[in-house]
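In the part that follows, the structures are each spelled out as structure tokens.
No lab work stands behind these numbers, since they all come straight from the coordinates. Quantities reported herein were computed from a predicted structural model and do not represent experimental measurements.
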Structure P
Amino acid sequence: MQSKPRLATALATHTGRVRTNNEDSVAEAPELGLIVLADGMGGHNAGEVASSIAVHATVEVVRHYWHDPELQPEQKPAARALLLERALRTAHERIRERAIGDAEHCAGMGTTATCCLIYGDRLTIAHIGDSRAYRLRDHRLTQLTRDHSVIEQLIEQGLYSRETASRLVRKNLVTRALGVEASVRIDVLNEDVRLHDLFLICSDGLTDMLSDETISSILDQPRMAASDLARQLVDQALASGGHDNVTVAIARVESTESLDRWHHRLRRWLSARAH
């Protein structure tokens, strides 16, 4: 049976300098290595309702099915992908049910969602919308998710360069979200996990304010606590304008079971040679 690596995690959120309410939500299940972040949209504070439903439903579903003998997510990375997708689809259904049941306040609400599960030597990500997941490895920051946004669609189709699209198109126009349409399409991906990897999940309130270069320079401080890194990111986004809610979640891999066993065997071998 695989075991999750030891992670140092930190969550931070702020309403920002312009908005009066926070429509972002973030949560974790530390015992599973699960983090989920959502950025809501909709009037009458419905965005924060949608994002809250999304993160709570995701954590609930993953915990409920984690020991399911048919899925066996502890042993099968592919099962984790199915589990995260199931969790986000459940969140989608609950958001739509709430919108129908409380149409006066919640009609049309929706939310982005990005959830990451770090277990064994694999990272599984399920996401929809433009809340991103990044990895910092060997001083290099890589965006793991692709935004489901009008800007990314225009760039992918070759109609605009990234610079031109960023100047002409509103950044917060998403092409997919939980709760908006009757059907939902969720992207799922798997990545390897290495010792000292650092993963960042964030809302667009961070990435609209800070460049990837600035984010990388803040994160690339291996001796700084995860909580301090999260606070630095939020503070810098606020200092840069804070035009939106800003939410970040950080997970740094501090040890892995396989590496711990290898180091233990190496120490035993060196000790035997010394004697």
Structure Q
Amino acid sequence: MSVVARSVPARAREQEREREFEYSQRDFEQVKTKIYALAGISLASHKKDLVYNRLVRRLRALGMQGFTEYLRYLDESKEELGSFINAMTTNLTSFYREPHHFEHLTKVYIPALEKVGQRKLRIWSSACSVGEEPYSMAIALAESPIDLANWDVNILATDIDTNVLAKAQSGIYGQERIDGLSIGRKRLGFLKGKGDQHDNVIVKQELRAMIEFKQCNLMEEWPIDEPLDVIFCRNVMIYFDKETQNRVLDRMTKLLKPGGLLCLGHSETPARSMKDYQLLGRTMYQKL
């Protein structure tokens, strides 16, 4: 027991000696404070090494000598703030991730709207990453029984990370990214790349036309000027503390129409009371 207890700090000291740049606990605390202020992300104490590994690339790119110099530069350069946020955010996604959300959207929710005569649909993918979530929405709509020609559909896809947004807007993915999709969805959603893109697939133009990509920091003003039918905010709340979760969910609740659908990630339990919603099961909530 005592051997293990002594070995952990020893390993930590050895790791610090092997680092390319000096990196102190004070540096980590400053990064924590800054990313929370900028993006609402609450970093746990065990993320210290992750922060180093994410930011060391920025130090190299800028030709800096250490984290003290970089953190001082962050205070002076608004341009670097975007790169800092991009480096610190996690972008894990896939096509049709948590498929029950898309199935409920097209098999239950939209037919109910059509039944009462609604032909306008506004959806927000609030943390779209490289675009697989909003493109999955578009594919789901295209394969649904509704006649899209008679609907006014807009999917707003936003993310704080400008790098992943650029990837999303391109609509180009490696063929392995769609391996988990059925043959029907592959045919419905994608074209095989040619020439330099022969190893990739490209999202069909009619699906891309449904989606509008914009940069959005959930801690700042949102680029939305009308009520929404559906909000996907999946695997985002896990990076926020309870106070930030409550603030974001309050704002989203005000944006949703009565009867609107809110989809969260499978590992997320809202910190705030969901008294304004009916739980539909498996992280789906319908506004009362």
Where is volume of the Cα convex hull per residue in Å³ largest, in which of P, Q?
Q
Note: relative contact order in percent (Cα under 8 Å, 6 or more apart) at 27, derived from one of structures P, Q, originates from structure P
Identity of the structure behind 44 (criterion: percent of Cα pairs over 23 Å apart, for residues 49-208 alone, calculated), options P, Q
P
